[in-house]
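What follows are several structures.
Just so it is clear, none of the values below were taken in a lab; they were calculated from the coordinates. Bear in mind that the values here come from a model prediction, so they are computed numbers and not experimental data. Cβ atoms are built from the backbone, for glycine too; each structure is taken alone.
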Structure I
Amino acid sequence: MFNFLKKEKEPKNLKEILSQFKELKEDLTNISQELEKIKKENTFSVQKVGIVRFNPFKETGGNQSFSIALLDARNNGVTISSLYGREGNRVFAKPIKNSLSTYTLSKEEERAIIKAKNKL
């Protein structure tokens with residue numbers, strides 16, 4: 001993309017220096033545009049992660065179950081919960097928008113969202 005380490009000859013006069021400055025200015029403009037594009041795209045990627053381990057069935061096992069919240073910069077994303085028991089494992093996913101869901105969230109899912117939001 002950009003090669004800042006390219007070996008160029010030393011400028012011999014003011015005209016060559018100005019030409020190099022013009023190239024640097026163009027490169028800087030291109031880099032700034034690319035950075036803005038990356039910033040916009042990055043707001044939709046997973047940036048915040050919170051995980052809570054717990055035991056949903058007090059009479060059995062350890063903290064084998066978990067809830068994980070995966071959120072972007074706007075606190076949108078998903079929670080994934082796994083409930084592990086003797087009879088099997090159940091997995092649930094719930095969409096999250098602005099830290100909330102249209103589905104009822106468990107206390108562990110809510111804690112995972114809070115943990116994710118506090119990571120920054």
Structure II
Amino acid sequence: MKNSLKSKGFTLIEVLVSLVILAISLLALAGLMTTTTKNNSVGGRLTEAATLAQDKLEELRAIPWDSIPLNQASDAPESRPGIQYQRTWVVRLNPTNADIKEIEINIRWTETASHSLRFFSALSR
């Protein structure tokens with residue numbers, strides 16, 4: 001009988017306290033997972049927008065310098081479902097050097113809020 005009174009182990013209260021601590025930490029991890037998933041999605045859209053701008057810049061670079069039109073244009077490139085990107089670009093001569101054409105590319109899209117990226121580049125003869 002004396003051995004059973006001196007047995008070592010966890011009491012019910014100790015087990016309940018440890019379960020409460022575990023539950024709180026798991027809830028914090030669940031919140032972190034949703035934030036991480038959302039940030040990953042936003043990063044993917046930023047990468048896609050940058051890729052669309054780079055595609056247009058490479059397309060303009062492939063045109064002979066004298067044939068690059070000095071104008072403003074826009075299009076709506078294909079993208080992942082759920083997001084529609086609007087791409088505009090302007091090509092103009094550099095005001096101080098006629099051998100340089102400046103290119104400005106803007107990408108806009110709307111998720112829960114409106115987003116945009118702007119890229120600048122210059123091409124010379």
Structure III
Amino acid sequence: MRTVLVLLALLITAVGYAQQAVFYCPKKTIKFPKTKEGELLSWSYSIENKGEVPLEIYSAEVECTCTDVILPSAPILPGKTAEINVSFNTLDRPFYQDRMITLKTNSKKKTETVKFKVYVIPK
């Protein structure tokens with residue numbers, strides 16, 4: 001009986017450790033219409049946690065200071081959604097822009113990426 005209880009406890013512990021947050025973004029790439037240089041673009045990525053534990057987004061890395069990212073202030077609970085707010089300053093960024101935002105998370109992959117694309121019409 002004691003052996004069965006120990007095995008049951010180990011199994012429950014293993015299942016608990018196997019639970020993970022799952023990052024899901026239905027639209028990982030945002031494509032904007034042609035935009036005049038100097039305009040500020042602002043939008044949001046909708047993020048859903050399809051996992052069984054809260055999804056935490058620790059940080060965001062961008063390719064230049066022209067992009068600002070505001071992350072959710074609290075973990076995203078299982079089955080819930082949250083927004084990642086982004087703005088891109090097109091000033092001094094003419095022509096085709098294909099930018100990536102790298103997110104550090106507690107998901108299985110540990111890093112997730114979202115992108116945006118825009119053609120900036122030079123002044």
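Here distance in nm of label points 7 Å out along Cα→Cβ at positions 55 and 71 has been calculated and equals 2.1, so which of I, II, III was it run on? Please report the intermediate quantities before stating the final value.
Numbers: I: 2.9; II: 2.1; III: 1.4.
Of the structures listed, the value fits II.
The value 2.1 for distance in nm of label points 7 Å out along Cα→Cβ at positions 47 and 95 was derived from one model only; which of I, II, III is it?
Numbers: I: 2.1; II: 3.9; III: 3.2.
Here the read-out was taken from I.
With relative contact order in percent (Cα under 8 Å, 6 or more apart) as the yardstick, tell me which of I, II, III scores highest. Could the numbers behind the result be given before it?
Values: I: 22; II: 16; III: 32.
With respect to relative contact order in percent (Cα under 8 Å, 6 or more apart), the highest-scoring structure among I, II, III is III.
Consider the structures I, II, III: one of them gives -15500 for helix-only ellipticity at 222 nm (-39500 (n - 2.57) for each DSSP H run of 4 or more, over all residues; to 500) as calculated from the coordinates. Say which.
Details: I: -11500; II: -15500; III: -4500.
Only structure II yields this read-out.
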